[in-house]
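The numbers here are math on the coordinates, done by the rules we state, and not lab data. Note that the coordinates shown come from a computational prediction; the quantities given were computed from them, not determined experimentally. Cβ atoms are built from the backbone, for glycine too; each structure is taken alone.
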Structure P
Amino acid sequence: MHLQSLQFTQFKNYDSAKVILSGGVNCFSGNNGAGKTNILDAIYYLSFTKSFFNAVDQQNILHGKDFFTIEGNFLNGELQEKVRIAFERGEKKSVKVNNNELKKFSEHIGSYPLVIITPNDIMLILEGSEERRKFLDGMIAQTDKIYLNDLLYYNRVLEQRNKQLKLFYEMSFFDITLLESLNEQLIRFGKPVFDKRKKFLEEFVKVFRKYYLDISSSSEEVQLQYVSDLNEKTFENLLDEFENADLAAQRTTKGVHKDELEFLIGGFPLKKFGSQGQQKSFIIALKLAQFEYLKQQTGIKPMLLLDDIFEKLDDQRLNILLSMMAHDAFGQIFITDTHPERLKSVFNKMEKMDVKYFSVKDQTISEI
C-alpha cells in the first residue's frame, strides 16, 4: 500500500499544490517555515481524518479563505483508492473514500496505517499523562475498530456523567438512579478499554525493548508500565467508593481516562532520571516498535513520516535509522530537511531505493 499522489487546496500556508509521489522515499527540502511539515500533516489527515499538529480544523484553513480540501490517491494491492477530505467554516467535515461519504470517521482509522516521528515527540515524556494515553490509544485504534468505538462511547458517557455531576451540585439535587445508569454505561465501555490496553502493552513492551537495545547500544533496563486503579479494584467498586468525591469535584475522578503510561529507565521515571540521549533513544524505540506492531497486525508496512530528523537526532541514532531504510525495513517514507544536499548524499548511497526529491519554496512544491 502506498500513496501515489497528493493534492490540497487552501490548506495551511498553501493556496494549492499537487505532487506525484514515489512508492519508496520522498524527500522534501526547504527553509524553516516554508511548509514542509504541512505536507506531512496533509498525509496524516488522509490516514486519521484530522491534523497531527492542530486538531481544530478551522485553524488549518489558509488565512483569509473559507475552506480546505486534501485528496490522496492510494494503490492498495491492485486497487486504486481515492480519499478526499474537505472542511468549510460553519459546516461539518466531509471524508469520502472512492466518492462514498463516510458516516463515521472512526470507520476510516486504520485503513491506511501511518507512523510519524517529529521533534515534538519529546512531549510524550515531558507532558502529562494525557499525551501518553493518546499515543497508546492511537496505536491500538489503528488495528482494533471495536476498541476505538468503545473508547469513543466511553468518552461520550464520561462527558454526560460530568455534566450531570455538575448539575447535581448546582441544583443541590441528587438522583441515584440516573447516576447508576451512567455508571453502568461507563463500566460497559471502560472495562474493555482497560483490558485491551493491558494486553496490548504486555506484547508491545517486548518489541519496544528490542528496539531500545538496538538504538542505544546499551543494556539499560527500560519499561512501559500501565498504571490504573482498575489493576487493584473493580470499576464498579471505584465508582461507588469515590461517589462523594465525584459529587464534590463535579467530575469523574476515577476511570480509564485517568490511567497513566509510565516510562521507566533502571526502575526510575525517565523524565527525571533519563539523559537527553536516553530520552531520544526511548522515543525512537517507541515509534519503531509502533511501526513493527502495525506491520505485524495489518500485514502492511505503514507509511513512515519523518519530520526534521537530521536536525534532531545524533549521528548514532540517525545511522541506525538509515541502516534500517537501506535494508528495506520500511515501506513508503516521507522525510523533510532544510538541506537538499544532505538528503541526496544520504540516499544516493542506497542504490536500490526509489527516491524522489522535492523543493518547497514560496508555497510551491517542485520536483528536483
Structure Q
Amino acid sequence: MIHSVSAKGIQAKFVARGGVLQSFAVQDAGAEIAPLHRAPWAELEVPTDAPPHQAWLAGDFLAAPMGMGPDSLHGLTANGDWEVLPAAPAVLRAVLAGAVQGATVVKELSVTDDHPFVYQRHLFIGGSGSLPVSNHAMIAVPNGARLSFSRKRWWETLVAPLETTQGRSRLAYPRRAEDAAEFPAADGETVNLHRYPWGEAHEDFVAGVDDPASALGWTAVVRPTEGDLVLSLKNARALPLTMLWHSNGGRDYAPWNGRHRGCLGVEEGAALPVLGLSSRESPDPLTAAGQPALLTLAPEGTVEVRHILGAVHWPSGQSVAGVMLEGDVLTVTGDWGAERKLPIRGGWLGLAATPQPKAASLDWDL
C-alpha cells in the first residue's frame, strides 16, 4: 500500500514495507520534478538469498545498521515492516515493527506549502550501543550529472572493491584522496567524482568526510538534460559522511544483470566502517576530530537522525558553487552566477549546536 503526504507544490509517497520514501515530486516553474530512482526489475526476479530490500529497491530509506548486522544488508529498518500511525496534516509517521539494538525507531516525513523539500526525521527511542546509520537516497541520473559538495576533509573508498569477479569497479580500494576531482582509479589513472558517470559499466562506493568546522552539510546534483537540481542537506556535525554509490551497469548477476544504470546514491550518515583505511586506525580520524563515527543510542533517552531532500528547476545546468542558509531562506548559487532563493525550515536541522540525546518521550511534535 502506498501512503501519500502532500502540501502546496509537493507530494511524497511512502511504502511501509522497507520504510521507503518511494518518490517525491515538486512542482516548480511549471514543471514536475521527480528525481528519485527505481530499479528496473520485478520482485520475482530477485534471488531468494538476496537482502529483502533489493526486491523493492527505490527512492530513499534508512539503513541501520548500515551495511551490516543480523537483519541482512542495511538492517531491519530497510528490510522490515513499518506501521503508519495517525499524524497531523502534511506529516507521515510510522514505527518500525521490531527493535534496532533495543531501540524503537520512529520515522517522520513532512512537507510544507511552497517548500521544495521533504523533511525526514528518524527517532531512536532507548536502545544501547552504537551503530552505523545513513539515509539511502537514490537519484535517477540516466543522462549524467554534475556533483558539488560542502567542504570535505578527504574522500575514501571501502576496504575492497564492490565488484571483482561478477562485475567491475572503477575506483582504487582502499584509498584516500583530498581532491574529489582526482580520485585514484584502479588502472592508475584518476576519476573526477564531480561528474557522473565515473565509468561505462561500473559499481563503486566512496565517502567524503566533512570538515568538523562545517555546520550545514550539502550535496548538489545537477541534472543538465532534465534542467533541474537535487539537494541533500544535513547537520554535518551529526552526520559527518557523504557517501556516493555509483551503480551504472557494473553488476552482471541477478537481479542486476548489467541493467541497473543511471543510479547515484547520495547517502548522508555516521558510518565509520565504510572508510577502508580510516576505520583501521586508532584512534580513528573522525573520533580524533570530535566527529561522531557512529550513532550512539541513549538507553534512557532519544536520539535523532535528520535529513532534508529536495529538488528545483535549474535550467542553466551550471554546477553549484555554494549553498548558504540564512534564517528561513536557502540560497543556491551556480558557478556562473545562477541563483535560487528557496524557502526552508531554517532551524529544522539544528545547526546551532551539536545534537544531544533527549530524555525518552513520546512527544514527537515537529
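Details
- For 1.07 (Cα Rg over 2.2 N^0.38 Å, calculated) the corresponding structure among P, Q: P
- When helix-only ellipticity at 222 nm (-39500 (n - 2.57) for each DSSP H run of 4 or more, over all residues; to 500) is computed across structures P, Q, the figure -500 traces back to Q.
- Calculated for structures P, Q, mean count of other Cβ atoms within 10 Å over residues 76-83 is largest in Q.
- Calculated for structures P, Q, distance in nm of label points 7 Å out along Cα→Cβ at positions 4 and 172 is largest in P.
- Read-out relative contact order in percent (Cα under 8 Å, 6 or more apart), computed value 26, structure in P, Q: P
- Mean count of other Cβ atoms within 10 Å over residues 124-131 from the coordinates reads 19.0; which among P, Q: Q
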